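Undergrad: So, here's a batch of structures to check.
Read-outs throughout are calculated quantities, based only on the coordinates presented, and are distinct from any laboratory measurement. Computed from a predicted model, the values in this text were never measured in an experiment. Cβ atoms are built from the backbone, for glycine too; each structure is taken alone.
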Structure 1
Amino acid sequence: MTTKKKESPSRLATAFLNGICAGRPLIIPFVTAGFPDRESTPEVVEAMGVAGADVVEIGIPFSDPLADGPTIQRSSEVALEGGMTVPGVLEIVESIRRNEANCDLPIVLMGYFNPLLAYGLERFLDDAKAIGVDGLIVPDVPPEEGREYRAACVERDLSATFLVAPNAPDERIRLVDQFSTHFSYCVTVTGVTGARSEVQGRTVEFLRRVRSLALKPFVVGFGIKEAAHVLELGRHADGVVVGSALIDVLSRAEDPATAAAGLIAPLRAAAEMIAEDRETGGVGDVHHEA
């Protein structure tokens with residue numbers, strides 16, 4: 001009689017479980033593949049992992065990014081002008097995974113549906129899985145239109161994450177939570193991405209509402225740029241995504257990897273402060289089980 005080998009938890013599941021057990025939100029930076037140039041992306045990802053990033057989102061450049069603000073749009077333009085393609089993005093991930101230091105770092109690709117269709121969706125998912133991608137975020141595919149896409153991801157043990165906006169009714173929050181395989185993505189505004197100077201009070205109210213309805217972990221993004229934002233929002237979510245602020249830093253940096261690490265380190269320190277506060281009896285939302 002043969003015993004079926006028990007599968008080990010995925011990198012994403014392990015990351016969220018570790019964060020929840022530690023009582024802190026995950027730090028999740030977003031970088032556009034090929035920005036500021038193709039060669040620097042693997043170095044930036046590795047540096048962010050060393051500085052405290054728990055998961056890394058790598059953006060697939062696209063010429064018509066509906067959800068992206070001007071900063072990330074410009075990074076896509078630069079990457080495309082530099083020759084970045086969907087195969088090029090996969091080659092970058094493959095290069096990252098060849099470095100043993102990055103073997104446990106979860107990598108999620110974020111991109112729009114048209115480039116994936118042009119590549120061939122099932123072929124793309126097969127290739128992504130083969131090189132060590134852990135999941136996908138496709139902003140222009142809502143749950144109602146993403147059943148086949150989600151099923152194809154699940155078949156390959158790839159995470160599929162769906163987005164939920166602050167004006168979503170309760171039933172939609174539950175739907176997004178149900179369809180997202182490992183975690184859902186809460187956007188802080190109904191508009192496009194971009195770093196903002198202040199966190200609106202209604203964002204915290206939104207996250208508290210999601211916490212009361214969601215069964216799976218969720219992250220918050222769109223507008224996060226500094227440690228104060230992590231301290232304010234990270235108490236109410238399982239992860240905090242920083243995108244436009246990181247792209248801004250990379251666009252000005254002579255040494256992109258060092259600059260990226262310099263942004264991530266204080267964000268991770270803020271996340272650790274939340275954990276310390278909870279240990280000493282500070283007030284904070286209670287996490288759901290991963």
Structure 2
Amino acid sequence: MARPVVSVIDPDLGVRESLRALLDTLGFDACTHTSAEGFLNSLRENAPPDCLITELQLHGMSGMDLQRRLRDGGVCVPVIVLATDADVPTAVACMQLGAAHFMEKPIVGPDLAQRIRRLLDPTAAGAAATRDAEPRSPAARHDLEVTMSTGKTVLIIDDDEDFQASLGAFLESEGYRVVHAVSGRDGLAKLKECEPDAIFLDIMMETMNEGYGVAFTIKHQPEYERFQDVPLIMLSSIREDPDQRFPRSEETDLIRPDRYLTKPVDLDLLLATLARTLQH
């Protein structure tokens with residue numbers, strides 16, 4: 001049986017060669033290219049690969065432009081987009097163009113292997129998850145297993161509708177069910193309705209400190225007692241977490257979240273943080 005073919009597009013020779021070696025050990029034939037134009041030229045004489053891995057920032061045609069060209073030309077191939085620096089809107093834009101996965105560099109072999117196997121043989125995803133589960137690096141990736149996202153519900157409480165849409169679409173692309181709330185009051189109501197597995201909470205909404213009030217209500221009010229163990233992750237443009245912002249306040253314990261992340265959001269860190277909170 002012929003080995004599946006995976007094409008790799010990256011201007012960095014080191015990345016191309018490391019991915020070629022990894023793909024070979026996984027049982028795939030790798031075809032590498034330095035540019036999107038080179039890859040498109042190869043399609044004139046060869047059938048599309050079984051999977052395409054492309055860097056987002058390329059010389060000449062970008063990874064997103066390549067996705068558009070493939071889509072408009074009717075070329076059906078699963079695409080994994082790699083990026084050195086990325087934000088949520090960029091990731092969502094790639095997903096909307098049809099990317100199956102969006103990954104930030106440096107790439108971790110077991111993670112990439114599992115995603116490729118899932119694309120080429122969805123029935124093997126469960127076995128691959130068990131075989132490939134191992135600590136990831138850098139530290140932000142520790143203990144993250146891709147399959148943990150399946151079936152989990154995340155409540156996002158944030159008054160920025162653009163951020164809501166971008167983050168929600170990104171999480172949904174990773175297998176999460178997302179529920180949106182645009183204020184603290186709305187969030188508390190949605191909390192009872194959807195009973196989420198995790199909560200993302202902004203601080204500055206209708207008031208400057210609204211998120212703190214919501215955190216206190218969820219963690220300490222009897223009406224919400226059944227939600228006190230639901231992981232609460234604050235997302236804010238405020239650089240200091242509550243312990244840093246109110247170092248001398250005895251009330252800090254009352255508003256302290258389980259995790260604290262700052263905007264703009266680092267996608268890998270967000271996914272790793274979410275996965276860790278769901279494991280505990």
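Undergrad: State the single structure among 1, 2 that was used to calculate relative contact order in percent (Cα under 8 Å, 6 or more apart), giving 24.
TA: It traces back to 1.
Undergrad: Moving on. Once distance in nm of label points 7 Å out along Cα→Cβ at positions 66 and 202 is calculated for all of 1, 2, which comes out largest? All intermediate terms of the calculation are to be shown ahead of the outcome.
TA: Working: 1: 2.2; 2: 3.5.
Comparing 1, 2, the top value of distance in nm of label points 7 Å out along Cα→Cβ at positions 66 and 202 belongs to 2.
Undergrad: When FRET efficiency 1/(1 + (r/R0)^6) of positions 26 and 178 (r between Cβ atoms, R0 = 25 Å, to 0.05) is calculated for each of the structures 1, 2, which structure yields the highest value? Could the numbers behind the result be given before it?
TA: Details: 1: 0.75; 2: 0.20.
Largest calculated value belongs to 1.
Undergrad: Could you figure out which one of 1, 2 the value 4.8 for distance in nm of label points 7 Å out along Cα→Cβ at positions 18 and 226 was computed from? List each step's numbers first, then the result.
TA: Values: 1: 2.9; 2: 4.8.
Going label by label, the one that fits is 2.
Undergrad: Assign the value -14500, calculated as helix-only ellipticity at 222 nm (-39500 (n - 2.57) for each DSSP H run of 4 or more, over all residues; to 500), to the correct structure from 1, 2.
TA: Details: 1: -14500; 2: -12000.
Answer for the origin of the read-out: 1.
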